[in-house]
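The structures come next, written out as structure tokens.
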Structure P
Amino acid sequence: MLSRFERGKLAEVGFTSSTWVPGAEWIAGANWGSHALPRVGSEVLVEFLHGDIDQPVITGQLYNGNVAPPFALADASNHPGTLSGLHTQSLDGSDTQQWVMDDAPGQLRQRLHTSVADSRLELGYLIDHDNARRSGVRGSGFDLATLGWANVRAGQGVLLSTTGRPDGVSTQMDVTEAVAQLKGAQRTAQALDDAVGIAQVAPLRANERQTDLLGSVDPEQDGHYSGAVNGQAATKPAGGPRDGGDPVERLATPLLFVEGPDAIALATPKSALAHAGGNLHLTSQQDTQMSAGQTVAGVAGGQVALYAQHGPIKAIAADGPVSLQAHTGKLEVLADQSVTITASDERIDVLAKEKIILQAGQTRITLEGGDITFACPGEFRVKAGQVPFAGGASGDVQLSLPDGLLKLRPERMPDFSG
């Protein structure tokens, strides 16, 4: 660097006004060290090695009456003498960057900030802070924020948890509490699968994939290091043995794992999207509720099964019709006790293209083609004020089912499993 001493202020500035002066750094080495190059116009402290005027070295930079420290020092700053750190400014003076350490008693904090997109990471006691002054409290913990884009990416997995680990107990990817909950969900899902199997309902095939996922996070299965890491045994600290105790937990597959001991809330004023190229498995130990202000639509390319082990199943349309259709197969209504069909205001139509059979015990009424057949082993009675028998008549049956089954196009349902 070229420097100009106070006594040479009136001298012409140029390559002949000073010798080249090296600058001292905090640390320096081959491909490692610190670097803080004084900018043009900075006041620097120059020392001479061994008192030799021909060996000047810049050993520091100084503030003066024209250049004040980056952090305000007056009482109005609300932090007299508590702030330290680094503060830089772009060469054109438009943007700033800083690393602040705040040593205010009971309010320790650190702040890493750049004015580009107002991006910051704050740790500890959180307050409002401009470039030079402390302000109102905002909370405690850590705050990572930006007005631009943000990205959290991990090639081997991400754990988001609100389960506390006081004093850093256990290891980085310890999800013991969540594993216990997932095992409980697995037992619940398996018990319900056994129940629907007895009732001859479609099985819960997604249970198999749930078992695989649980194995990748359970330290008793695959959720742990299987060997040494960088020459160090991957075991948790223990009392006596040098090699430690249980294996260190890890995610065996690159999962995004979210868990909390209390509640998890997801909300947006607009739309939300969830997609699974394989299975989407939802299990709750108590109630599962879905509500919609307009329409709830459920569509399956294969089977749909609805099963309740205890309690009723109700389908009610408060305003409008209810339609239950089987386009190409049978429609069965079975009950262990009574079946009641009621039309409060109008009529009940029972339509069939070929035959209708009504049977109770050994008594049967058959409507087929143009014939009506009454069959009973006992007495046949007709009670009416009049019993007129007119000539023959017929009517066409109008059935509302579509002519064929809608086929799903395979190219509209791509396979994302691979």
Structure Q
Amino acid sequence: MYIWYVTLYEPLPIGGEQVRPMRSGLLAEAIVDAGHRFELWLPGFEHVHHEHFQQESVVEILSDRYHIQYLSGCGYSHDTSIKRLVHNHQIAREFKRLAYNRSDCPDLIITQIPSLELAEAVSTFARKASIPVIVDIRDLWPDVYKRLFPNWALFLYELIFFNEIKRAKKILRDATAITAVSRSFLDWGIARSSRAQTKHDKVFHIGYPATSINSNLGDEISVLEDKYGFARKKVTIFFAGTFCSSYDLDTVFESAKMLLESEVFDIHIIIAGGGDKEDIIRKKSEGLANVTFVGWLDAVELNAFLSFSSVGLAPYADGALMSLPNKPFEYMAASLPVLNCLKGELEDLIAEEDCGKYYQAGNANALTEAMIFFLENPELTKIMGINGRAAIERCYDSKMIYSKFAIYLEEIVNDFRRPKTERDRTFRPPPLDSKRV
């Protein structure tokens, strides 16, 4: 079996222990381990840090069964910009240029929403080449913008995003199958496709590696304390993420002030990450003695912070269209209870597994009370962390999830396979402009 995975926003899944593979990287490992061939198509531009790591559309050969096809684009320095739209268009155009000139057709293609430009290009190519295509829903695009409109103005959303909504519907309708990171996301995709759900439409949670957290990091933790200038308290609340509109850190800062005003000094909040709002977040954190901003962390430093923190914070914005994002699974794998304000599937999961607490989004009083709960109940905090870890091992271990994903892909290929005489599936070497690592 030969798979293409075409994505716009997945991080590069190589770089040793400094990099944690995400969905594409984890699936690649499962497919290669099963004896199949995998080719990842993605821009040579890193979305989070806004940096190019590869300027040209070349193929990188990781092994005989695992290749990366880079797609060149102009890049952008801000998430909200015309240049980002240009970049997305260039990536879609580059995919078409390369795909239509390839002699080695895959058995199946996976693409993601977002982005619609690239997903549309993949869908069109797959249809013309009679290749089954799976659309994997990571975000509800373009419905993520709905929360910017009050109820009385939703007609404006429908008007402004009419073409994008229409494009998403066609992509989903033409898909051989739809997969998603959660049940609500899959339901959204089926509704958008205007067709009935089939046996091939499935949920594959993001999950997290059950063996990835190392708790024996005493020396590394001491180095981090010196590097970032903080001292551990009885309760350490840890957040790591991208500073975008999906997160509400203002409520976190307001809660931190309330703790200081109430003379609660045994709770410390550590904020890691970056993004368009990084300078604003950094400045706001500097004025609070119980908040430490540490910026972007590599996988080793992130592991160290997770190993000594008490609670993992999931401070999503009110109305954020997310269901089961990756961050809570990361906290659960580290045996941290999840302090969450996202309603829906994540709230239900945490309640069912008894692995954290819910607070109302945007309510600093509720967040403060929840933090104090963990301070006053250390044994319950520990039990919640153990419960979350057990849930990862039982249901959300990424190795288990993506092994099942790989088996599912085999079933799709078998169900939709055309006779070999109709299409040459011989695996040939990549173009001459490739490089070997």
Structure R
Amino acid sequence: MTTDLQTPGQILFAKLGINLDEVPIEQLSDYTAVEYYLTVEDEPPPDAANIEKVRGYLEVFHHLCEVEDWKNAGTILLIRLNTPTNQLLHDQLDTWGYYKEQASLYERLINKSDSILTAICLNGIAMSYHAQAEYTKAFDYLKQALQIRFSILDVQGVAMTMGHIGLVYDSLGHIDSAIQCHELQLTTSRNIKDREGEKMALGNLGNSYMSVNWSKALEYQQKHLTLAKELGDRRGEGNALGSLGTIYNAFWDKTTAIKYHQKRLAIAKYLEDRSGELEALNNLGLACEGLDQYAESIEYCQQALPIAQQLSDRRSEGKILANLGNAYRGLGEYTKAVDSFLDCLNIKREFPDNYGEGIALKNLGITYYCQGEYVKSIESYQSSFRILDKNKAIEECEKIIIYLGMAYCALGDYNKAIDYNQQHLNIVKSRKNS
């Protein structure tokens, strides 16, 4: 197999040390297949899907696993590719968004090779599950990886695994625990002069602090960007730019936010970083919506939606649909907005954290109100309030009380409208007296 990959197939086959004259007869067909995919098979066409560009290596890997040649299978897993990111095969699959294919490699090698490779596979499959929002499975695999790395005194690996655990905590909304994990990785990485680990920890800390302290988030992401540039890590640079865009969007400097997200999008497209491209497009849609540029927002979201679906990234798909709903509502296209929010609501209900469900219902209520569908609006608001009240989302609940007063007033039920306005007044007085 001759492709634009860094290691020519013939050289790799020789490196594997396979002598077809000496292999057992029952293994001959698998080893012959290995030789074929590395030395004979035609290279894929230039416009082939990314997965087809490495299909030969994936076939080789699985044939080696069939004959339990775990060492050589591990060699294939760790091949460095001549791609823009110059990543190892298993990492490149993540960049391209082939999470299930990536996980299938890890699953075959777990506990079949040395401890380091097993730990790599455990970390890898955990992050694959994390990308698919299967957080319990991600935790289980990370705990196993951590035990192995502790047992072999792999300090760098322990720090990296703690960082991965922090990412899962981030996704679950356990920000304090996430920050503790990322700080541990940062301290350890600096102590052992692991610049890659330091870069990862800085970026993750910046993302965690977005939930609690925007100034600290900005500080960490600026350091993350500087270090990524020093290391020549374009993907890390893109991630930092995207995070900075999110921070400036929160500061209501949406023009600057758009510039950062556009830079991030350009890097992601160059690297064929599908998840990065998805995030950049979605964030551009969000920023444009904030500037009342609804048509541009819809255009970005419509580009992002099929990528999220291709990656089976349901959380991102839900965010995009919410952004689409807001943009359609801004244009006065209420039917399309309702459809987007209903699709978003169905996705939000797939996850145990129902805060997103409450927000989707609130957005539905607002849109129904704009349509003059006041009864549907009230029903959506009431469902939203029940969920958000359980989540102790005080500010959102206060907004819904105001919206309910407006909806009942529009419906002509002035007694209930007065009741909700009185509730809101009591909240304001209580806040002033506290």
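Every number in this text was worked out from the coordinates using simple rules, so none of it is lab data. Remember, it's a predicted structure, so these values are computed and weren't measured experimentally. Cβ atoms are built from the backbone, for glycine too; each structure is taken alone.
Consider the structures P, Q, R: one of them gives -25500 for helix-only ellipticity at 222 nm (-39500 (n - 2.57) for each DSSP H run of 4 or more, over all residues; to 500) as calculated from the coordinates. Say which.
Numbers: P: -3000; Q: -12500; R: -25500.
Answer by label: R.
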Comparison of P, Q, R - label where mean projected area of the Cα convex hull in nm² is highest: P
Structure from which 5.2 was derived, distance in nm of label points 7 Å out along Cα→Cβ at positions 23 and 287, options P, Q, R: R
